[in-house]
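The data blocks that follow each hold one structure.
Bear in mind that the values in this text are calculations on the coordinates, not laboratory data. Keep in mind that what you see is a predicted model, and the values were worked out from it rather than measured. Cβ atoms are built from the backbone, for glycine too; each structure is taken alone.
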Structure 1
Amino acid sequence: MPKSQVRKKKVYTPPTDVRPTTTASSRKPSPVWLPITAVALIVVGIGWLVLYYLSEQEYPVMAWGYWNLAVGFGAMVASLGLLSRWR
């Protein structure tokens, strides 16, 4: 039985006008305050929610009512926004 021929794949080289201009080594590292602030926002958000539930919705701000949940979750979402910029 005859042996089949082996096909060689061509090496792909992207066009020069589509290549990204920045490289990973040229990007600056994140500032020191960024992860510290993000972790602090996570802790504050969780603390706010825990205090709200354990105080039977009297604290941190009784007049806000369920908006206290928005503050707690908002702090955690803000920390995710900061962490998405961390290099």
Structure 2
Amino acid sequence: MAEAVYLLCALTSLFCAVLLFRSYWRQRTRLLMWSTVCFVGLAINNLLLFVDLVIVPDLDLGLVRTGVAFTAIMSLVIGLLWEDT
């Protein structure tokens, strides 16, 4: 059951990224671009979680997953700060 939840979280993040990209394509707002980048990173993070815990449980990808999640969230923070100026 947990494996299905990991994949559904990845698909949900990817779906949000696609919707954000469609909005960005129409409006060209920088915040939509940074949000898209963030959700793509979160989708990659969820896929890495699935790979880490289900496909190769002997290999620890925790540091890689944390780095991807940090980069994704920091892209959104940068976008928020950039939009404020």
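One of 1, 2 was used to compute distance in nm of label points 7 Å out along Cα→Cβ at positions 36 and 60, and the answer was 3.7. Which one was it? Value 3.7 for distance in nm of label points 7 Å out along Cα→Cβ at positions 36 and 60 corresponds to 2 out of 1, 2. Ranked by distance in nm of label points 7 Å out along Cα→Cβ at positions 4 and 52, structures 1, 2 are led by 1, which has the greatest value.
Set 1, 2, criterion distance in nm of label points 7 Å out along Cα→Cβ at positions 12 and 44: the highest-scoring structure is 1.
Can you say which of 1, 2 returns 3, 17, 21, 21, 16, 10, 7, 4, 1, 0 when P(r) over Cα pairs in 5 Å bins from 0, in percent is computed? Please report the intermediate quantities before stating the final value.
Values: 1: 3, 12, 13, 11, 9, 8, 7, 6, 6, 6, 5, 4, 4, 3, 2, 1, 1, 0; 2: 3, 17, 21, 21, 16, 10, 7, 4, 1, 0.
The value was obtained from structure 2.
Among the shown structures 1, 2, from which was the value -15500 of helix-only ellipticity at 222 nm (-39500 (n - 2.57) for each DSSP H run of 4 or more, over all residues; to 500) calculated? Among 1, 2, the structure yielding -15500 for helix-only ellipticity at 222 nm (-39500 (n - 2.57) for each DSSP H run of 4 or more, over all residues; to 500) is 1.
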